[in-house]
Structure I
Amino acid sequence: MAETTASGYIQHHLQNLTFGQLPDGGWGFAHTVAEAKSMGFWAFHVDTLGWSLFVGLIFILVFRMAAKKATSGQPGALQNFVEVLIEFVDGSVKDSFHGRSAVIAPLALTIFVWVFLMNAIDLVPVDWIPQLAMLITGDPHIPFRAVPTTDPNATMGMALSVFALIIFYSIKVKGIGGFIGELTLHPFGSKNIFIQALLIPVNFLLEFVTLIAKPISLALRLFGNMYAGELVFILIAVMFGSGLLWLSGLGVVLQWAWAVFHILIITLQAFIFMMLTIVYLSMAHEDNH
């Protein structure tokens, strides 16, 4: 272990590689949690951004390769895999999305594959990527987290992008008046104009909370599940460094068992994020007048 204590080891593995302005006014990487916090808003989690872009590029290249090699004859294994994945996502969109938009299916496919690939990094042993970062930089204490979805900044960023689409399509389909009316005239209504006016603040409070809860639920559900999974892997890794043979042996069993179970988790969380996005955008396309 790079750290001398179990708590130090855990803290090190849960810290992002943060780049920002240091207390002396210069710019560089934070080596402690305190330094990272002092950088404020304009700090960048380099590991989160780097791995997100890397797996996103893999997604683009693999699907581009499949598209270029696509044939109407006997398809290869890659084409079969991509076609099955596209049919699965397309079926999910048709079942849950009741509007008309050429964007939703490609968006759903991108979300599912991208989130799945980011989640799948969690299956790499927890020490391999941080140790590689230490080897490349020559810094034995540099923090480096490889799973972007264990960073709430990444999950909230994706959720806010979906939220922006929800607002955009809500206004596009219903108009500004319809969108404002949806927030202020429901769920309580009255034919009496004065009573309706009194109900507007109550309706707005209820509907606004419902609206804001969508991106928050998207972000925190994905982050919470992936963070918990990462933490379990780290705790199992601590068992290997205990110096006790029986505890290390138990760690091997738990490592494999949790990895197998975690395959289900990373797939399920990608699917849930995709489905909630489809459902929320479907609601945005509904014009209830």
Structure II
Amino acid sequence: MRPDYAAILETIHAEVQPLIGQGELAGYIPELAKVPIERFGMAVYRLDGTVHSIGDAAARFSLQSVTKLFALALAFSREGDAIWSRVGREPSGNPFNSLVQLEYERGIPRNPFINAGALVITDILTSRFVQADLAVLQFMQMLSNEPGIDFDQAVARSERATAHRNSAMAHFMKGFGNLHNDVDRVIDNYCRQCSITMSCVELARAGSFLAQHGTVPWSGVKVLERSPAKRLNALMLTCGTYDAAGDFAYRVGLPAKSGVGGGILAVVPGEATVAVWSPGLDANGNSLVGTYALERFTDLTAQSIF
């Protein structure tokens, strides 16, 4: 029997109210510190095209690291397994912006979802496309069937002005020969990519190809073959929520990718995608309310991969 998603979202919306406003904004990016912490939205996109949503699900927000998933999918669709010679597939166990492992592992990032790994993916796209940031944006516009999504220029400028640690990682990797393009160009592309804004409804639709073996359900466009789509879901489960991936898998039980803008995209294979947004972050950089909302979603629907 199919869950009553509308009723379940209403229940979740009521249950999260005592938590709204908790957590911390990503204040190290000044523009993100201006976002009202009380916002909360959630959307479920079923593979038959049915959408259920609650709260601020139509409000656009800065996706930040959620865009790493789409950049990786784009790079994987073009380069295949060759990307794994430059970035690993293991959980990091360290903060997403840590420099420590790069020293030990000689410039090869542990996975494509920490910042160093995402910079390598951006470098791959920078080599392949004239404008890598625009390529990721257009890819996401196609996946969401929403040509109006765009960069948030103020967030991009704010992020670029404070990108010192990312620049340090990029220079470090270039010293090991694992960054092929000009560092400033890669950082520019990366910061603009992270500033892309979407709503929960748009994000859930954009990610739906991962719930249907790499094929966009509403258009039939094959983004990835079944095996690469499976591998991306596996990486989301093990690496997609920073260094809290184990706890997130324990609590939620779905492949997911989070971002410090407060968004999380989760995949229910063969059924739906779920996007949630609440900008207050926990100590690991994941949405505090969003994580709880997804935990309650899998409890109430009895839908997880376990």
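If helix-only ellipticity at 222 nm (-39500 (n - 2.57) for each DSSP H run of 4 or more, over all residues; to 500) comes out at -13000 when worked out from the coordinates, which of I, II was used?
II
Supply the structure label, taken from I, II, corresponding to distance in nm of label points 7 Å out along Cα→Cβ at positions 196 and 236 with the calculated value 1.4.
Working through the options, I get structure II.
Taking distance in nm of label points 7 Å out along Cα→Cβ at positions 252 and 276 as the criterion, which structure among I, II has the greatest value?
When distance in nm of label points 7 Å out along Cα→Cβ at positions 252 and 276 is calculated for I, II, structure I comes out on top.
Ranked by Kirkwood radius over Cα pairs in Å, for residues 36-203 alone, which of I, II sits at the highest value?
I
Can you tell which of I, II yields 111 when volume of the Cα convex hull per residue in Å³ is derived from it?
Derived from II, not from the others.
Where is distance in nm of label points 7 Å out along Cα→Cβ at positions 108 and 244 largest, in which of I, II?
Answer by largest value of distance in nm of label points 7 Å out along Cα→Cβ at positions 108 and 244: I.
Readers should treat all values here as calculations from the given coordinates under stated rules, not as data from a laboratory. For clarity, every value in this text was computed on a predicted model and none was experimentally measured. Cβ atoms are built from the backbone, for glycine too; each structure is taken alone.
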